[in-house]
Structure 1
Amino acid sequence: MHRCESYFFILKKLILLSIYPLLEREGRGFAKIRENIENYLIFQPSKLRAKRIKRGLLKKIKPQRFINSNGIKLYAWFIKPKKNMPVMLHFHGQAESILSHQDVALYCMEKGFGLFMLSYRGHYKSGGKACEKGIYTDAQSAITQLKKLGVDEDKIILWGHSLGTSVAIETAIHNNVMGIILQSPIKEIKSAAIDVYNFYCRKLNLNIVALFIKKHIESIHFIQKFDNINKIKNIKCPILILHSKTDEIAPCQNSIELARQNPMAQLYLSEIGSHWNVDWCLEKVLDFTNGLEIYANAAK
């Protein structure tokens, strides 16, 4: 994104943030307008940010087209697991698509894991418009689709990245999954919004604007919560939380605080890596998944 485009991007969102408090009134109409504004602020479907599919994946991916419980057509990538290996159900973050996480797909292929990479409604090749409740429904429909493909719940490992960690946590609460991986998680939407705007303001040397935005966001009462910090307490399966100390988008303090909320959580903080790459945590992912096999066998 060029600097001029970045300034326009920030300005447009600032205008919407500025008028949001004026709409915090009773009535369905006001609530609907607020939710639409939130959806624009939160979701940035990257339909136009196309990336080529890596050659090593082209013949391995089995595209999945299915209809969710709301009647919306969804799209996903599926890679069949090797014998008795679990399947990673992957949830991407904001301003991303399944194309953004091809390294995860290559990793799963290399290690023999199955993979189901979901494209939420309104995102790459999926219909509809994204909202918090909607993408949770999409994730549950992905579980249903995996069952149709012969994958049991207890052979599914949920893997969420950034905003996708909220989808993973919500899905873990309602399903008997094998485990859950939270990579560079958020705590809830308010602090996540402040962190994202801080990042863009630093890049554009708008530090004073960042202070204004922080105070303004703290005063807003969002309808959609993405409340990981409270929901994580309700997860019963093993949890792996991964964060790079050099993450410029989401501070690693998020993961520290989330890990404190559930005794099942394992925390790994890396000295290297970033918010967007995955190489720095793959070794820990493998250790965790190997441990899940032992945990599952002991529970039988």
Structure 2
Amino acid sequence: MTKDNIFNRVFKWEFNQFIKALIGVFLFAFAVNVFIVPMGLYNGGALGISQLIRTFLIRVFHLHFNFDFAGLLYYILNVPLFILAYKYVSKTFFARTLLCVSLETLFLTIIQPLSTPLVAEKITSVLIGGIIAGIGSGMTLSAGASGGGTDIIGVVATLKNRNFSVGKLELGINAVIYTLCGILSGLSTMIYSIIYSVCASFTIDNTHAQNICSTAIIFTKKKPTKISEFVVNELSRDITTWEAVGGYKNTKTYISYIAVSKYELQRLERNIKNLDESAFLVKTNGVEIDGNFSKRL
């Protein structure tokens, strides 16, 4: 059995998508332990909770290990969330999340936090760490995977309530985490941790385009059978097509309209010439779509 077959059967992934997710979780772990932890700063989400627990155990119980056990705590916190993913989302999402969180925990454990910061200036270290962590998280999300933690809770809650916002959940959790950071480690630590989080979030938004809503209008002289098949079978979206008349030569033209995520639109753009050489596409990104439109979280 080839590598592609293994990943298609178990994870419904192409092997190159797994490699993309693997690089993503590595970059995230590298950024956290090389640029953020040496500065005494904190991540958001479940990893931030793990780092706070680590700080509490070290200060109160004077526990010390030969490795940064925040990664191990992060995995333990994710165990009940794996059950949520399996029960309420899908087996594929569960399998991908289990794999990515396991790899992320491994990298967080193997990559030892530096005893002295790699970059002396705190703001520079925060910005570099935020950019690298954001690129890593964005790559993992773009590969159709999840880094676990609050992502899982957000996906489950969104499936239960269409009006729920994953961002609101993470904003609330991070507000608590960074408030505790300020109490435990001072206002400076809280502020720099927030700067890191904001920088990483902006980078993720620019790396991961999966949930930005877009629309596309396709014009072609041929009946768009192949285009329709690609949209339905490969993107799992619907497409509406009607006949029109071109004003320049008064010839029959076919117009197709679809609503997709920006990530799906990029896939369509890459394949449009192979599907129909005569077609051209007009796109709009960042549109608001209400009603029965599935957001692929």
Quick one: distance in nm of label points 7 Å out along Cα→Cβ at positions 198 and 230 came out at 4.1 when computed from one of 1, 2, so which one is it?
2
Could you figure out which one of 1, 2 the value 1.9 for distance in nm of label points 7 Å out along Cα→Cβ at positions 30 and 54 was computed from?
2
Work out which structure the value 20 belongs to, where relative contact order in percent (Cα under 8 Å, 6 or more apart) was derived from one of 1, 2.
2
22.3, 82 is what came out when Rg and Dmax of the Cα atoms in Å was calculated for one structure; which of 1, 2 is it?
2
If distance in nm of label points 7 Å out along Cα→Cβ at positions 62 and 102 is calculated for 1, 2, the one returning 2.2 is structure 1
Using the calculated result -19000 for helix-only ellipticity at 222 nm (-39500 (n - 2.57) for each DSSP H run of 4 or more, over all residues; to 500), pick out the matching structure from 1, 2.
2
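Only the coordinates and a few stated rules stand behind these numbers; no lab work does. Everything quoted here is computed from the prediction, not taken from an experiment. Cβ atoms are built from the backbone, for glycine too; each structure is taken alone.
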